[in-house]
Structure 1
Amino acid sequence: MSLFRTKSIEQSIQDTDDPDTKLRKDLGALDLVVFGVGVVVGAGIFVLTGQVAATNSGPALALSFLIAAVACGLAALCYAEFASTVPVAGSAYTFSYATFGEFIAWIIGWDLALEFTIGASALSVSFSGYLQNILDGTPFEVPRELGSAAEGWVDLPAIVLALLVMGLLMRGTKLSSRVNQIVVAIKLAVVAVVIVVGISLVDVDNWIPFIPPSEPTPASEGGFLQLPLITSLLGIEPAVFGIGGVIAGASIVFFAFIGFDVVATTAEEARNPKRDVPIGILGSLAIVAVLYAAVALVVTGVQDYREIDPDDTAPLATAFDAAGVSWMGDLISVGACIGLIVVAMILMLGQSRIAFAMARDGLLPRKLAQVHPTYGTPHRITLITGLAVAAIAGFVDLATLASLVNIGTLFAFILVSIGVVILRRTRPDLPRAFRTPVAPLVAVLATLLCFYLMLNLQGETWVRFGVWMALGVVMYFVYGRRHSRLGLREAEAARNEAAAAKD
């Protein structure tokens, strides 16, 4: 009953043919690229731009986005190789099961549950902020008590969105993909208008200095909990802006890039996963990296970063309002509202597929892996995921959610990057439709850069992450280890071998 027993690639692929847990293969390369773009172009570009520009990076926000994009790009190369080699639902969880063993696979699955569930919750909260920006001053204005977990009783619009998305996902992946394609087209059109109109409003003086000089941060009542962990570990004087601020900003806007790994979770539902999944992962990431850098330059060029309210949940709209182009603010708010629906949907899709894979392996109750007889979706785990997202979105603020998502995602990227190198050595015979170029170097760079970005997150985020991981370890030993299908197979094989030896 080893903690590090591995599940073979062949067994993982064979399990996809189980009639009770078999997913439909409805997705092509375009579906996957649009899924990737749809989930990545979301709260990061519509919400975090203002917060990070005002508190960390200034006009160098574009550099923060590019640093985060490089870290994601290196990890994406590793994801692409894994997904083309192991075209099975579960993403990093399934990859880890084949390389590090069951215990690490459970840990990464538990971590991904944090990433996708909290991510979907954060996007639901972001949607609520933009919706309220549209409805303010109208008869449909949302009362403050029902519009914010931070300032009122509950965030009702966020809860409603999560439940609606849950219902859509239960109806089928292909239907979700069609809705996604329409919404992504609208969202990209809005982003294009932001860039084109914004260029004409840019005041280059707002970009000077491009990297604001470093400034000491005010004393924090939370002590090390409110400071980047690397600051506390190395005894560095807390500061914002400067090069350190740009890197700290990258660790925050990293949230803007999460989601391309969702493409890997849908590998089992792709018609030609060995070709289409790498295209989906790398294609979507390349598109959004360019868009993010352009929008970052526009928002800091249209409005002086010193005048941006870091607590503003609709900074792009506010920037154009300040420039006297109010119709752009309304257009952005409508586009963001529509776009954030899809982001929440795809993150919820990713979480349901991770939990589906874990349940199929017996690490979660196996009944959760049963698919709907008509829609072919894991409806039970989707229902549970939707209810969890609705509850979290209704009662937790955006800043807390975003930080938790970032640390979980970076941890997953590190394990996937290391896992590619391990699988190259342990299973060199496996056919690889996509091979990570200079794999050892790319894996090392991805690991180091992701870990450095993790160190730039607040100590409070690390504490919360540690508590979640500790809870996961307890869950594994209480349930997962004893119900693992791989463990049960090994135990049965050992009993048969012992019985044969006696005979």
Structure 2
Amino acid sequence: MKVAQQNSIRIDFLKRWLPIALILLLATVLRLYQLGTEGLWLDEMFSIGSAQNDDTSFGNSRVVYFFLLGFWMKFGTSDSWLRGLAVIFGITSVFLIYKLALQISEKPVALIAALIMALSPLFIWHSQEIRYYTLSTFITIAGSLALIYALENPKNFSLGCWSIARLLAILTTPLNITLLLPDSIIFGWKFRQQKRWLIVFGTGLLFICISWLPTAFDLATVFGPQFMDGWAKELPKPDIRHIIARLIGFTVFWPPSVFESKDVNAIVLSYYKLITLVLIYLLGVALFIAFKKRYHSPKLIWVMAWAFLPAASILFISYIKSNIWIDRYLIFVSPYIFILLAEGFMQIWHWQRQIAIVLAISYLVAVGGGLGNYYTTLYRDDWRGVVQSIRSNEKPTDIIIYYSPIFYEGRKDYSLTRYYNGQLPLYHIHNSPQADEWGSLETEQELNNLSPIKSRLWLVCWKLCEQKKDMKSIQETIVGTKFQVEKKWFSKSPVTQPLEAYLITPDD
């Protein structure tokens, strides 16, 4: 009898935890695979600088992540180790979306939502970079989970956890403040006749606003206008195509801008357009379920509010000011989209199982293609490729000139100099984005002291490779007017800036 009871407990334990454990294992493998293969890209360099207090481009608006990263860096500085912090929050976010979905719907819906996040190429990308987006997702889901507990059984503790989580989320990335809109509507409507809990909730809101006020002031007066009047202002306003493309970007293929390339096969493009329609259909089913009297589910309406109200706010800002309708800025609403997609799929499963099987296979094919593209495409600046090219062809008398922008005065460089550990002298020429000519007078004088030389020159350019006049000026300053240029290496990913290396040999 006792043995049978133990076996029953063991079986119940496996039924409860084995499915999500397997999904978490899958998420872990996908996020660790090729973690340190590609070099750091620009935003990752900024993160390292911010964690070391070298970069204050946005004040303290992202202080939570940079504080954690600074502590994390005390134990290692390799690319894989630094990205490991995002990996941790990427994996735990998969578990949290499972817990959140369990509060909203049945267990199969929770497992499907967790699986969608585990397989999402977008989430794998952000789990494999030194940035704060997986931390942001982790904290926002935790805040929503705390609020659900408060909605079902209001207590000071759960509301306190909600307010702290939302404050930390806003201090991780400011756009998370848009979640306070659906939070307030949901809680206000649920407890519209219970003044006590409205006061407690309002106190939590007040705590968030007062705590964030100094950072909000800096964002509103200095850093926000600088950002909104910068590169974001140059982006075209999002149209219906860009709005819908976020569904593909969240779930099965990232970045969806790849499909704008002329090299994409027409059949592949048509297939992903069909998948987009499938995703829209699944969302439509979830919306139908949420509002239909027969199925009416207030909790699904909560999820819809968390998904669509912040997204609508960001879309509104994108139309009246600058375009911030970008995957990484919207990533915090995607978990709620996943839950709605999972709910829509399960309803189809209940209605017509054969159709649901076809949809599941179609999704797996689509996400398989997205993952295949992600793991076989160079998405970050391949500094290792540049260094390998130099190291395999260098001579003891060569010199290296590295030509790149300078973004913030006094910020250390984390690109070529991070990866090149050879013996050749390396000179770094900075070009300010506002400058009309390359370098500074001091740098130019230093280069003039080197020239003319008879040795070979490796010229590496990053982001500024289209400024051919500048590069020619550098070449002539160092090796004279007579030289041969052999292009040794070139790389341009779909999301980062071009990176080129040239070998310049003076003519005798």
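Match the computed value 15 of relative contact order in percent (Cα under 8 Å, 6 or more apart) to one of the structures 1, 2, and report its label. Don't jump to the answer; show the numbers that get you there.
On the way: 1: 34; 2: 15.
Of the options listed, only 2 reproduces it.
On mean projected area of the Cα convex hull in nm², which of the structures labelled 1, 2 is highest?
Values: 1: 24.3; 2: 29.9.
Once mean projected area of the Cα convex hull in nm² is tallied for 1, 2, the winner is 2.
Assign the value 3.2, calculated as distance in nm of label points 7 Å out along Cα→Cβ at positions 19 and 139, to the correct structure from 1, 2.
Details: 1: 5.6; 2: 3.2.
Only structure 2 yields this read-out.
Every read-out reported here was derived from the displayed coordinates using simple, explicitly stated rules and does not represent laboratory data. Note that this is a predicted model, so its numbers are computed, not measured. Cβ atoms are built from the backbone, for glycine too; each structure is taken alone.
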